[in-house]
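Structures given as structure tokens follow.
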Structure I
Amino acid sequence: MGEFSAVSKYNKTIKSAFIGLTAAVAVFPLMSFAQSDMNMDPVNSLPNPYTTIEGYLKMPAGRAWGSSSTVDVDPDGVSIWAAERCGGNIGACVTSNVDPVMKFDANGNMLTSFGAGLIMWPHGIHVDFEGNVWIADGRDNLDRDGNPVGGELKGHQVLKFSPEGELLMTIGEPGGAREPGYLFQPNDVYVAPNGDIFIGEGHANNEGSTARMLKFNKDGEFIKAWGQLGTGPDDFMQPHSLAMDSRGRLFVADRSNNRIVIFDQDGNRLDTWYQFSRNSGIYIDANDILYAADSESGSVNPDHGDWLRGIRVGSAVTGEVTAFIPDPNPDCTGTCTAEGVVADRNGVIYGAEVGPVGGIKRYVKN
């Protein structure tokens, strides 16, 4: 089912984050294996060339993993950054004194941690080309009576930290703001090579929820926004995770619409892909390999039940899916297996899990 799609000509010049050179994007139409049909057959029957390793990232003695949807790789290519929700999930970080943001070396040993008292519900993480750590904090610290716990209103912001944990920038009003303000329930953040900042906003699907992309310059000054809650081709329902390919195209995991939508950096829609399933997390490496984590099909979203949960691996260039790591617990009824996903420079995959246990799994190619 579906049809071949062509990516529009894209000739914007971008600066490489890794080698500091300037390269012009080639101007030619690119034929794709991508399926633009939302009713396409599920992509489930693919090889799994990976071995799953649990417990590789080592927590300090006496501390257990909580829920995590956040994992990224350091510019060194092998160290891993993760954030977890202070041993629990919703509300656990509000009263906790543990650091939710952590860095691990290639052997799984913790190198540093920070963020205690600053982050209420870490939802998205991005490590930029300078090594700065960006966190999308998707909830506030209000109690049931509407009073901020601890006296100071926090949450619903994107925070930029130095690699050592110094808070360098915040975007959004403490406690959140809806249109025409920002942010409310930010899901993820991505910094382009030129320093522009992209944020996906809106974690709920009910009427009145925000569901949009926002763009800021390197100083955090607002440039533009696009999208709204809905199911149309230019709408979003939970723009849950962001990635960018080597040509500067912005990939948005539009989770509750069961698709990836691809934009140029001005917000013009270039393509829509369904073959990677219902994605909570996406990541594109330096070789344009796309890693896509489905943590909800058949459990949180039974209407997408013909698709199996797990991590799909393929090409960000052609859209072809080449491998599939299935959820080892097919009977799970909640958010299961990886929600956040990243791969190091050796192709080793790390999956961040919200539930039922939480933590980070490692997937090594056989």
Structure II
Amino acid sequence: MIFVILILSDRYQTGYNHSNMSSNPKLLLPSVYVSDAAKHIRAAEKRVSFLSMIVTDDPSTDELIDALSEAAERGVDVEAAADVFTYSELGGLFLPTQYRTKQSRATNRMGKRLNKSGVKFTWLGRSHATIVSGRTHIKWCVVDDTVYSFGGVNMYTEGIENIDYMFKIEDGELATKLIDEYHRLARADAGSYAYRSHSFQHGNDTVLIDGGFFGDSIIYRRVCKLAADAKHITLVSQYCPTGKLSRLLKETKSTLYFNPPSNAVMLNKFVIKVGMFLTGHKTKYKKSAYLHAKFIIFDMNDGRRIAITGSHNFVNAGVLLGTREIALQTENPQTIAQLEVFLKDYIV
């Protein structure tokens, strides 16, 4: 697959007040995100904060892992974390202190290498009892005043090859808020506790964060609230939507794109099959490439257009299991237009 940066013309900016935002989000496809983030990390002057559910040591991630180590070695404050779910994804035993596969052993060496170079690297989720509860599903990379987030790209070969994206935003205030959130999340994980979901404003947009509290998701609640007032909904996710949102989608004209079971394996195949059986939803996604992007565009009854984009899969199970998530709620026509171009070029 050839990855390109989606660049849209200024005509999409009409009608949106950008005065409180230093930079509009720019959609990057996965391989572009990795290369761009690595370039910025190599030039970092003050701070780097990296967070991903899955991080492995393989050719697709070498340039970013090398950049993290090199930045720390020259004195930049570098913090990085990944979830121990990484080891389950690699097919070894779940705990990172016990591993079987070649990839698992390489990833274990990666963590030691990062810490030796001066990176404050942490494996999250060691205290959780199962491979699905309390996972940190958030993805971001903050480099000085540049933020990459509000998408779903995991840092390993399969994740980078999936149909997915990240948004790039140049904004020092947002960068600082996410780093503060990183520290809060790290403290909670070290103390084996969760915290309530919450939100904060970023210019005219809203950042929504789920803190891992069982049954509590501001992202899912906000999606349901918007769905109840929408006249048309376009949903993109790797999974079939479930729970209250599923019922609201049936009551509204909706277009759904999620993986057919044939695109998935093992647990994901089971989750999709069960979701489709329980809800009766069908997918319009017909391509064989695995769809990992997650966003919803709401056409509201009052004429507004609102999008939510981020790491949440819009399934009720994630809410009940207390996954940590991040999303951006926006009415920015330029951001929504980029999502629509992505939809047209890679999903429809």
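Work out the source of -11000 here, i.e. which of I, II gives that when helix-only ellipticity at 222 nm (-39500 (n - 2.57) for each DSSP H run of 4 or more, over all residues; to 500) is computed.
Working: I: 0; II: -11000.
Derived from the structure labelled II.
From which structure (I, II) was relative contact order in percent (Cα under 8 Å, 6 or more apart) calculated, if the value obtained is 16? Please list the in-between numbers first.
Details: I: 16; II: 20.
Label of the originating structure: I.
The value 0.99 for Rg/Rh (Cα atoms, Kirkwood Rh), for residues 41-208 alone was derived from one model only; which of I, II is it? Let's see the in-between values first.
Numbers: I: 0.99; II: 0.94.
Corresponding structure: I.
For the read-out distance in nm of label points 7 Å out along Cα→Cβ at positions 121 and 265, a value of 2.5 was computed from one structure; give its label from I, II.
Here the read-out was taken from II.
Computed from the coordinates by the stated procedures, all read-outs in this text should not be read as laboratory data. In this text, all values refer to a predicted model and were calculated from it rather than measured experimentally. Cβ atoms are built from the backbone, for glycine too; each structure is taken alone.
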